[in-house]
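Scrolling down, you'll hit the structures one after another.
Only the coordinates and a few stated rules stand behind these numbers; no lab work does. Predicted, not measured: the structure shown is a model, and the values here were computed from it. Cβ atoms are built from the backbone, for glycine too; each structure is taken alone.
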Structure P
Amino acid sequence: MIDSIPDNSLTQGVNRPMRVANIIEEGKLGGPQIRMAMVAKALPENIETTLIIPRSNSKKFLQLCHKLNIRYKTVYLSRITKQLLPALAYISFSLFEILYLAYLFRKEKYDLIHVSGGSWQYKGVIAGYLSNCKVIWHLNDTYKPKIFRLIFSSLAPLADGYIFASERTKEYYQAMIDPSKASFVIPAPVDTVKFDPDIESEAILNEKYTEIKKKIIATVGNVNPVKGLDFLIDIASEARSLLPEHHFIIAGPISVRQEKYYSLLMRKIRALGLKNISFLGPVSDVRSLLKAADVYLCTSKFESSPLSVWEAMAMKCPVVSTNVGDVPLYVKDRVNGFIVSERSPKIFASRIKQILSSPNDFEFFGINSRRIAVKHLDIKICVRKHINAYDFMFVNKIT
């Protein structure tokens, strides 16, 4: 398995641009979609990148593409879901969708198919193989149910290379793939120029946020059981007496699919009588919330390369996190926060208090968070690694 590729100039000896199709089957705006858009915007002109996006559930993703002036195509792609009608559509139409994608890839003469979204999104892999295009599969999780692992294992040979969002993702999938295939570890990128605490935000925040007069402990992300928000509520309960001047804020959209989970969380908050925690919904400018936050809290059960954590670090936030994904590579105990392996609300609350109890430590942690984000996670670093991966795949295709 190739772990590192020299930083060569793009497509040495090849005089034409590389044409890349970056495809994802889930249109809801989240970390993978933001990464796709950021990288496509920042890639040089001699890599012609087109995002292939589902028509459904992708309004915000398309808005982002328009805002960044990114080349894209929308296609009909059904998605895996527990909802009956969409699930039936997935079963009924997946074969036709794969055949159409293969036709599209041949028609547009793409050199490389970059399949984003993780191991369960395999239509682009099959279509790329059928269209005789090089395929690089972007894997960004550290856990999947057994059925998805079995499907991935059977389809993995169709890919020509792999991008792993983290070292832990690489470890998780390593036994399932051919070690001779090219592989690259590329963390999710953060724009540290945009996410800079010294830049004033022009956006007006959610009214609920402006009404909260206490100091803030923040987390950002789609409301989802994987984010461990029930555990975050337990931490807020434990912190009532330890941190009476602080308020826990959960910022992020609540999809229709997660309304039941959100209702369960609200019932738990009411049952515990908590007044120190709020669900904010989506905010108009995450930067402003992170700038106001004293600590960023990550309680996820599973992550790979969580963009929200990297953005918080870029905004000089100390981080307290579960031991997930590659967060421990960039969040170090007593350097810019704490990693807590035990799912103990008491330990989490005490670590947050430890950061906030010393103004010198608080400032030191914040400075280190931004320094680490700029050095290791900036978009320029991510783009350079994408160029190296694309360059290797393209040159090997030509030759």
Structure Q
Amino acid sequence: MKVAFSRRDRFLALFRKVRGNLGGRGPLRGAYRKVAEYQQNASPSLKVRAYGPVVESSRVDRGFPGWSKGFPPDFFANQQTIDSPECWVVDLPSAKVFTHRGSILSPDHRLLFDLSPQHSLRGTFEEVYRHHAMRRLVFPPREKVEGTVLSLLTPAGGNFFHWMTEVLPRLQLARWALPDLFERIELCLVNRDNGFAAKTLSWLGVPRGKIRVARDAEYLQADSLIVPSLPGVTNATPEWVLAWIRETFLPMAKAPESFQSAPWIYVARGKSPRRRILNEDEWIRHLESLGFTTIYPEDFSLEEQIWIFAHAEWVVGAHGAGLTNLIWCQSGTRVWEIFLNDHFTPAYWSISNTLGLSYHGARYSLSDSGRTSAGQVGQDVSLPVEEAGRDWAAFLEQTPFCAGSGDRK
């Protein structure tokens, strides 16, 4: 199959030939598909130390939603079964970290592809030339760090969902592989260190003085770089991750002082920085007339969010990081997730299925496309409230509307 290269790609190839590697600051010399491939080519002095598998490979099987509308044909069938690879940890002498996304570069200035995920590539090595590190013409000056550095950097790792399902599980993989991890490392590179990030790192015992937030143009080389593999496939969180998160953090739940138990909750997006619902007030009035309580997750501490969702019987919300809190729900909790435009993922369907939640979804799109439009990911949108209300009524005709006080339709 022919691969179409852009003018930039052709210029980059020419630049490599003319300028060489500029002492490690020029374009990358290439890429290794897997760390094992680099290990075969590395000199004895740069021997890779591998630990694992720390967690065996597994399969994520997602049952079909109880009710759905507006998704592309066969979307749920095509996304139903996902194989999650085994998890491991490597210690790489003289390896480098590039940018806050956590791209890992070998000492011979090549990309380690399996340790450098980029969501747009979906793990396809044949498109490695599109990786942001491979398209870099000149790298910034390197910062050299004596000692050992742990990299937990992950694309979008500052987001609550990716933090909980990817960043923290990577930390736990490293702790399982290396029980003396915190004594061994000089630095722990993360995507953020405030809010929920600071709290969870503290709960897990990461020394505050060793935490460092990576910059956008981070370019660091350590004597020894510890990198855990990704804990699974993005948007298909493995069962072991959910079990570990619940076991670790559910005991931290704390009842909010100014919030009484509300079995039916609507997770609002009005205080989110992007992808807000322009007419959300109208939709809130409709749901509150049915007995729902509106919550803005930002108004509550993490301990309080855990408590609220652990006591919920119905959760309705538009797709967004706030629904990561479904992790705390009890088996049998009912979920109705709303997708707007062409931005839709199976992340919360996957979590719901693994935890035994009753998942339902509706998608309202401006087009019939089965593909996500990158331009729509962050835009504010309107919800067709009348149509959604009719769908909700039709949904309730098929699904008992239960709460602690009994049935309600």
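Hey, distance in nm of label points 7 Å out along Cα→Cβ at positions 149 and 365 derived from one of P, Q reads 4.1; which structure? Source structure for this number: Q. Highest-scoring entry among P, Q, by mean projected area of the Cα convex hull in nm², is Q. Looking across P, Q, the calculation of helix-only ellipticity at 222 nm (-39500 (n - 2.57) for each DSSP H run of 4 or more, over all residues; to 500) that yields -7000 traces back to Q.
P, Q: which one has distance in nm of label points 7 Å out along Cα→Cβ at positions 117 and 157, as calculated, at 1.1?
Numbers: P: 2.5; Q: 1.1.
Of the structures listed, the value fits Q.
P, Q: which one has volume of the Cα convex hull per residue in Å³, for residues 269-348 alone, as calculated, at 118? Here the read-out was taken from P. Of the structures labelled P, Q, one was used to calculate Rg/Rh (Cα atoms, Kirkwood Rh), for residues 141-180 alone, giving 0.92. Name it. It was calculated from structure P.
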